[in-house]
1. For which of I, II does relative contact order in percent (Cα under 8 Å, 6 or more apart), calculated from the coordinates, equal 48?
2. From I, II, which structure was Rg/Rh (Cα atoms, Kirkwood Rh) = 0.94 calculated on?
3. For distance in nm of label points 7 Å out along Cα→Cβ at positions 17 and 73, which of I, II scores largest?
4. Output the label of whichever structure in I, II has the greatest value of distance in nm of label points 7 Å out along Cα→Cβ at positions 9 and 65.
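What follows is calculated from the coordinates using simple rules that are stated; it is not laboratory data. Worth saying up front: this structure is predicted, and the values here are computed from it rather than measured. Cβ atoms are built from the backbone, for glycine too; each structure is taken alone.
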Structure I
Amino acid sequence: MAGSTYIADADILAAAAELEGLTFLFDARSGQTHILAPPAPQILEALAGQAGDAEDILRRIGDRFDVPAEGAAAALAARLAELEAAGLVRRP
């Protein structure tokens, strides 16, 4: 399952607020506010300041949350693509 490695800025969630299950994140670099639903904030938290591939991310998230084994890799790949397109994660 290993593959591309991703990282997010260490302080990516510093300008974030949660409201009714959604996370509102202001990205000062782009000037954009992003509205994130789970598991996007958890993925960002898992990558904040520390690079990781899919296995690393699932392990880090799995340390705190129940992650279903079936479909997790595909769902994670889709979320990573979205976060990368939004400029919230990058490949080091």
Structure II
Amino acid sequence: MTRVLFHAVHHPHPDHLEDLLGAMRRLNELAVGIDGLEEIGAFHDADGGRVVAVSVWSSPEALQAGSAVLFAGVADLPLDRWESRPRELMTLPEVAR
């Protein structure tokens, strides 16, 4: 099976950076025990203009099943209002190990 990386770049409004980082922490808590999720984390640049969330999954199928659980866990949050523009999403298959 091919591992995959899921990557989301968020562009928070400055006054909602902490809200968005809190959502990332919530996702990390929800991620505990999800089958096929090998690693998850979030990072932000020094000025807070971008928050990059990454996760590594054992397979595309694991990503599909697990991300449904994760996204359901933050569905009540107004992520779109916290961001200055739409987030950029990308799924990449692993090419070398």
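1. II
2. Attributed to the structure labelled I.
3. Top value of distance in nm of label points 7 Å out along Cα→Cβ at positions 17 and 73 goes to structure I.
4. Answer by largest value of distance in nm of label points 7 Å out along Cα→Cβ at positions 9 and 65: II.
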